[in-house]
Structures are given as structure tokens and as C-alpha cells.
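In what follows, structures are represented as C-alpha cells.
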Structure I
Amino acid sequence: MTRLRRTTRRGLRSRAGSSFGGVLVGFILLPLAVWLLFWNEGRSVKRYQALQEGAGAVVSVPTDRMDAAGEGQLVHLTGELVVEGVLVDAEFGVSAQGLRLERRVETYQWVEDVTRETRDRLGGGEETVETFSYRTSWRSGIVDSSRFAVPEGHQNPSSARFAPASFAASDVRLGVFRLPDFITSGLGGAQDLPVGNLDEASEVVREAGRVANGMVYFGSPEAPAVGDTRVAFRVVPAGPVSVIAARQGDTLATYPTQSGVDLHLVSRGIVPAEEMFAGAHAANRALTWGIRVGGFFLLGIGFSMILAPIGVLAGVLPFLGRIVRAGTTAISFLLGGIVWAVVVAVAWILYRPLLGIGILVIAVALLALVIRRIISARAAPDDPPETAPTNPGPSAS
């Protein structure tokens with residue numbers, strides 16, 4: 001396996017220039033994070049309101065007739081999906097019944113692995129040691145080997161032999177209702193579909209392909225070479241499902257809510273409407289907190305980039321640079337936490353007033369505590385030096 005070690009060095013001036021350039025990026029990240037957090041709170045509340053409205057309006061109806069609910073009514077349907085016709089990949093002669101037939105293509109290629117170790121140098125410089133190593137692996141996309149540190153002897157093909165493809169059923173029914181694509185596309189659960197033979201495949205595939213391990217190989221399955229290709233198939237089965245959407249004739253559509261969110265839900269299996277809404281609320285909470293955490297780290301990174309020049313300049317002495325960078329990182333994420341709390345609180349004041357005011361009070365108290373600590377540290381007098389007690393000596397009698 002080929003390995004390459006490359007060492008690069010940068011002086012204080014180069015590092016300082018890069019860090020000051022990063023300050024601009026930091027000032028871009030901060031408003032971006034603020035916008036993301038504010039948008040997320042509004043999205044979360046609107047989604048919550050839409051789910052609450054839908055839970056109060058939904059009606060469970062049978063799927064064997066269409067006269068149980070009016071046009072535009074939010075309905076809850078359960079039952080077994082029926083798919084008309086067979087899904088076929090004519091090029092490989094593979095067919096299956098289900099909602100979607102997926103062709104996955106992988107190419108055997110060179111892959112570059114890079115490890116980096118960075119060390120501070122006396123005088124504010126920096127030394128980076130990069131180690132490049134190469135291995136072969138099956139990959140779904142083409143890896144651009146021209147960008148490798150050592151492209152010689154590690155050339156990958158410029159394109160895949162076959163393109164991935166997906167074949168969707170055009171007529172899917174739940175009782176008397178036709179399900180539109182936005183409903184069926186939300187159903188996962190794809191299963192591997194082993195290939196048995198190539199009797200129905202195209203001439204090109206039959207001549208060059210070989211079936212092994214349920215896949216079609218173009219090359220050796222046992223000892224693949226760079227450029228070899230393998231093709232596998234998966235099928236999304238039909239099965240029982242539960243759907244909440246608006247009735248529109250003999251099909252379904254999204255349900256417009258007063259919060260402006262178009263609502264529809266789909267789940268595998270026979271699931272009561274109450275459980276479907278409970279699951280949607282849980283998913284909304286998980287997404288909301290995921291974006292909140294992401295926004296917090298985005299703020300912390302933004303402040304870190306703004307304060308980075310301080311650590312770089314202090315790196316004239318490596319140990320001092322490490323201490324200062326640790327301190328600026330802590331301060332950055334503390335400032336990020338304060339801004340995060342203020343933004344979320346302001347957003348909640350608009351969308352959830354009581355909770356928002358409470359969070360804002362906590363954020364202000366935290367900021368006041370930080371300022372008080374800083375002022376106290378600066379105003380504290382130096383400890384007076386200890387003085388030896390004076391000996392008066394013997395008194396005259």
C-alpha cells in the first residue's frame with residue numbers, strides 16, 4: 001500500500017493572515033445561525049399547530065367506498081396497498097412487484113485516506129504533517145483520482161459503467177383510493193432483491209455480466225480489479241399502510257391548515273390516527289432540538305473564528321498559544337450559549353410568550369453573572385506582601 005508523508009510549515013504572518021480572513025467568515029456565520037434558530041422556532045410552532053388542528057379534524061373512514069367523507073375532509077385510511085402491474089428494469093431483466101424498484105451501482109476504485117497532525121512552533125509558526133495512504137473499495141460514486149496527492153498508479157475510471165435507476169409504480173391503490181407519488185415516496189422499508197439469472201437482460205449485460213451473491217458483476221467477484229462494476233437491486237414492498245391526508249375525489253392531497261403548513265402523514269402498518277399524530281409530534285420535537293443544537297455549535301464556531309487571531313498571536317510561545325486558544329474557545333461557546341438563549345427566547349416571545357420570557361430572564365441573568373465575574377477579577381487588589389514581625393528588642397529597665 002502506497003504511503004506519502006508531507007510536511008508543510010507556515011510562519012506567524014501566514015497564520016495571522018488566515019485567521020483574520022476567518023474573522024470575516026465568523027461574522028457571516030453569526031447572522032446565519034441567528035436566522036436558522038429563529039426560523040426553526042417558527043417552523044416548530046407552525047408544525048405543532050398544524051398537527052393539533054389535524055388531530056381535531058381527522059375522520060377515520062373505510063377504504064371500500066368514497067361517500068363517507070366530504071371533499072377536502074382530512075381522512076385517516078388504513079389497509080393493504082394494491083399495486084397494479086410489475087416493475088421492470090429492462091436492461092438487466094429484473095422484475096418485481098412493489099412500490100419502487102431501485103438499481104444500485106458500485107465501482108471498485110482507489111480511495112485516498114488522509115491523516116493530519118498539526119504542531120505549534122516557537123515564534124508563532126505551525127507545522128502540519130499529512131499522511132496519505134491508498135486502498136481499494138466498492139463506491140457508489142466515482143472518486144476523482146486526479147485530486148489525489150499521488151495520482152500515479154491510483155487512476156480511477158472517469159465514469160461508471162451503468163447509471164443508478166429507480167422505477168416507481170404508476171398505479172397504487174388503498175381500497176378505492178389512488179395514492180399520489182408524494183404519499184408512496186414517503187414509504188421506506190426497501191428490501192434486497194437478489195438476482196437469479198440474466199436470461200431476460202440485454203445482450204450487453206448477458207455477455208459481460210456474471211451473477212454472484214445475488215448481484216451482477218462486471219469483472220471478478222472474488223478478486224475485483226479497479227474499474228470493475230457490480231449492480232444490486234432493492235424493492236420497496238407494498239404491504240399494510242396508514243395514511244392521513246385530504247380527500248380529493250378518488251385520490252388524496254395535502255391538507256391546508258390555518259398555520260400555513262400543508263399536512264399529510266404516512267406510516268407502515270395499521271396505525272391509529274392518535275398514534276400517527278403522536279409520532280409526528282415526537283419527530284417535530286427531535287428535528288427542533290437537532291436544529292437548536294446545530295445552531296448553538298454554529299454560533300460557537302462563529303465566535304471562535306472571530307477570536308482566533310488572539311490565539312494565533314499568542315502562539316509565539318507554543319504553550320501560551322495553547323492556553324489562549326483553550327480560553328478563547330470556552331469564551332466563544334459561552335457567548336454562543338448566551339446569544340442562543342436570547343434568540344430562542346425572542347422567538348418564543350413571538351410564538352410562545354410565557355416560555356420565551358422565562359428563557360430571556362435566564363439569559364440576561366447569565367450575561368450579568370459573566371460581566372460581574374469579569375469586573376470582580378479586574379477590580380480585585382493584589383494581595384499585600386507578607387512582612388516579618390518587628391522585634392522591639394529588650395526594653396531598658
Structure II
Amino acid sequence: MARILLVAATTGYQIRSFGDAAAKLGVELTLATDRCHVLEDPWGDSAIPVKFASPEAAAIEGSFDGIVAVGDRPAQSAAAIARRLGLRFHSPESVERARNKHAARCAFQAAGLPTPSFQRIPLDAAPHCRDFPCVLKPLGLSASRGVIRASNPAEFAAAFARIRKLLEEPDIARQLDDADRFIQVEAFIPGREFSIEGLMTNGNLHPLAVFDKPDPLDGPFFEETIYVTPSRESEETQAAILQAVRRGCAALGLSHGPIHAEVRVNENGVWPLEIAPRPIGGLCSQALRFAKDISLQELILRHALGENISGIAREPGASGVMMIPIPRAGVFQDAFGLDDALATPGIAGGVITAKQGQTLRPLPEGASYLGFLFSRAATPRQAENALRDAHAYLRFHIAPMLDVVR
């Protein structure tokens with residue numbers, strides 16, 4: 001039986017999906033996680049403890065036929081483990097370069113890709129900026145967390161202070177290294193935004209999907225909501241997007257494994273925002289199905305085992321996912337209208353992932369969604385409309401948080 005090492009946080013949405021895919025393939029899947037003990041063991045084997053903060057120190061022995069990572073920090077550990085065990089994966093240097101927003105910008109600029117003006121400002125420095133609008137980004141967070149647009153000096157000062165306060169929260173501060181003690185400031189890039197999912201084999205990119213993001217992402221915060229594929233852009237524009245992603249992967253040094261890229265397109269070209277050495281996050285992968293009912297997780301496992309996946313195409317038709325946004329801060333109590341939402345024509349599934357009593361924080365401080373809706377239709381427009389129609393049925397009871405009096 002083939003063995004694959006899955007490096008992931010135990011709380012990740014995709015863990016169960018990889019377990020199901022492994023069972024379907026008859027593959028033994030071993031979890032390596034940053035928890036010191038295992039609270040849940042979905043495959044019947046104890047997980048291997050790994051410290052994501054010190055990926056080079058991961059003491060993993062044994063024989064594996066492939067390695068997969070879910071998440072940005074797990075990808076760092078996977079790269080270090082893969083190098084030590086002689087497994088094919090992105091190099092540790094390329095993963096670190098991709099994770100660090102400043103290093104990635106430098107790499108894109110050196111490769112001649114469209115790049116906004118940018119600078120790093122230490123967290124303890126006096127914030128300053130002369131060119132507006134701009135976007136402030138913490139270097140060590142992902143999924144638009146802590147990303148804020150500022151249009152004038154007052155907004156800039158407020159955004160800088162807000163991000164600094166976020167980075168000082170204990171659960172975040174203990175994960176950051178010295179390179180993360182900065183806030184990156186970039187010129188705002190106008191345009192339409194897209195997401196690209198792909199698999200790299202020995203430095204060659206095999207694109208799996210180009211997602212449109214039909215909702216404008218102009219700030220002040222950048223909460224993603226709807227992804228729809230296939231893209232409605234022209235073949236010329238999609239070819240330009242994929243060419244920019246290929247150049248970006250080469251600039252970062254990424255070579256083998258999943259990639260998830262974000263780009264913006266305007267009259268001046270395709271601007272890479274980031275290219276992460278991991279698959280799409282959360283439950284969003286359920287928006288992708290391939291020939292013979294193959295899931296994204298199964299495709300990734302097949303690729304990790306060395307199978308040629310270039311002949312496996314995405315299923316016909318269009319599909320989409322809505323990451324249900326958090327409308328306001330508070331304590332989640334209940335959700336209503338899900339049955340009506342799931343009965344909406346074109347809706348293929350949905351789930352409310354928020355738990356009763358869970359504290360909710362919208363962006364830029366938050367890092368989660370209320371749940372997910374999935375659509376399948378004949379055209380991208382129908383897939384998008386189904387998600388919007390279904391979302392209109394949903395109502396949420398979110399209680400206000402009480403101030404603590406000392």
C-alpha cells in the first residue's frame with residue numbers, strides 16, 4: 001500500500017476530504033500536525049507531531065511515497081520534511097519566498113512582472129506614506145486577514161494601528177518570526193481579480209481552473225465571497241493570466257505540488273498578487289470536480305504519487321462557491337433559511353460551519369466564514385446567480401458581545 005504524509009492543522013476543513021480520497025485510492029494517509037497530541041484520529045493511526053514554527057526540526061522518519069500540505073505554514077514544514085526524506089515537493093526556499101509578501105514582490109519585480117510600488121515598515125516605526133490609495137498588508141497572515149486600503153494619511157495611520165494591534169494578539173504573535181515584524185505598504189492595483197488553481201510537475205504548471213471573482217474587491221477590506229469557473233474572460237486574457245502565473249512560479253522557484261494564485265487584470269497587464277504553494281483553502285475545493293467524479297484532493301494525492309494527471313480535465317459545465325461572509329461581530333446563535341437556500345435551482349450543496357456560541361469577527365481581524373454554498377449550472381452566469389439567490393434566503397442570529405467590566 002502506498003503511503004502519503006499529509007502535513008496539516010487538525011482543524012482544517014480539508015482533512016476529512018483527503019482521508020476520503022485516500023480511502024478511495026487505497027492509500028495509507030499519515031497526518032503530521034502541529035498539535036502535541038491527537039484529539040481526533042480519522043484514519044486509525046496516531047498523527048506525527050510537528051512544530052510548524054520550526055519546520056527544519058521536524059523529526060519524521062519512515063518511508064513515504066509522497067507528501068501533501070494543506071495551508072501556508074504546513075507547506076513550510078512539508079518542504080523541509082520532503083527535502084530530508086527525498087520526496088518531490090516545492091523547495092523550502094521557494095515556499096518561504098512565496099509566504100513572505102515582501103520577498104514575493106521582490107521576486108516578481110526582478111522577473112519583470114507588473115509590480116506595484118511597495119515598501120516594508122517596521123511595526124515599531126512611525127507609519128508614513130505619500131502615495132494614495134495604498135494597501136497595507138501584514139507579512140505573515142493569509143486570506144486577506146489584516147489587509148486594509150487607505151486613501152489618505154488619516155486612514156493610513158488608523159489602518160497601521162489596527163494591523164499592529166491585530167499582530168499583537170497572543171494567538172497570532174506566537175506564530176510570527178522576525179520577518180513578520182513588518183507591515184507591507186503597496187500601491188493599490190485597480191482591476192478585476194481572479195484565482196488560479198494548478199499543479200506543478202518538475203517546474204511545469206498544469207492549470208486546473210481559472211476562477212472569476214465577480215464581486216469587486218476595492219476595499220477598504222478585501223473579503224472574498226464568490227468564485228466561479230470557468231472564467232468568462234476571453235481566451236486571450238486567460239492565456240495572459242496563466243502565462244503570468246507561470247512566470248510568477250518560476251520567479252519564486254516553485255517546482256512540484258499544488259499552487260493557488262491570485263492575480264489582478266487591468267489595461268496595464270496581469271499583476272500577480274500572490275502564489276501560494278498549497279491548494280485552495282477551506283471547503284472551496286468542493287467547487288471543483290474532475291472527470292470520473294475525481295475530487296481535487298484525489299487529484300492531488302494521485303499527483304503526489306507520481307501519476308500523470310495532465311489528461312484529467314474538469315467536469316463539463318460551470319461551478320461556483322460562495323464563502324458566506326460574516327456581517328458583523330458577535331456571538332453566533334443560529335442560522336435560518338438553509339433548507340430554502342439548498343432548494344434553489346443550481347445549488348449543489350451548502351453547509352453552515354459556524355458553531356453555536358462561536359465568537360465571530362469579520363475582516364480584517366477575522367479569519368473564518370459562516371459557511372459555504374456550492375453551485376453547478378450550464379453557464380458561469382447561472383452558477384453565480386444561483387449562489388446569490390440562495391444566499392438571499394439565509395438569515396443569521398448573531399448576539400452582541402458583552403463588554404467585560406473590571
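Computed from the coordinates by the stated procedures, all read-outs in this text should not be read as laboratory data. Keep in mind that what you see is a predicted model, and the values were worked out from it rather than measured. Cβ atoms are built from the backbone, for glycine too; each structure is taken alone.
Of structures I, II, which gives -14500 when helix-only ellipticity at 222 nm (-39500 (n - 2.57) for each DSSP H run of 4 or more, over all residues; to 500) is computed from the coordinates? Matching structure: I.
Once relative contact order in percent (Cα under 8 Å, 6 or more apart) is calculated for every structure in I, II, which label goes with the largest value?
Max of relative contact order in percent (Cα under 8 Å, 6 or more apart): I.
Kindly point out which one of I, II the value 0.85 was derived from, the read-out being FRET efficiency 1/(1 + (r/R0)^6) of positions 102 and 278 (r between Cβ atoms, R0 = 25 Å, to 0.05). Matching structure: II.
A value of 29, 26, 25 for semi-axes √(5λ) of the Cα gyration tensor in Å, calculated from one of I, II, originates in structure II. Can you say which of I, II returns 1.18 when Cα Rg over 2.2 N^0.38 Å, for residues 6-197 alone is computed? Matching structure: II. When distance in nm of label points 7 Å out along Cα→Cβ at positions 206 and 302 is calculated for each of I, II, the greatest value falls to I. With mean count of other Cβ atoms within 10 Å over residues 78-85 computed over the structures I, II, the top value is the one for II, the highest of the group. Can you say which of I, II returns 4.8 when distance in nm of label points 7 Å out along Cα→Cβ at positions 70 and 126 is computed? Working through the options, I get structure II.
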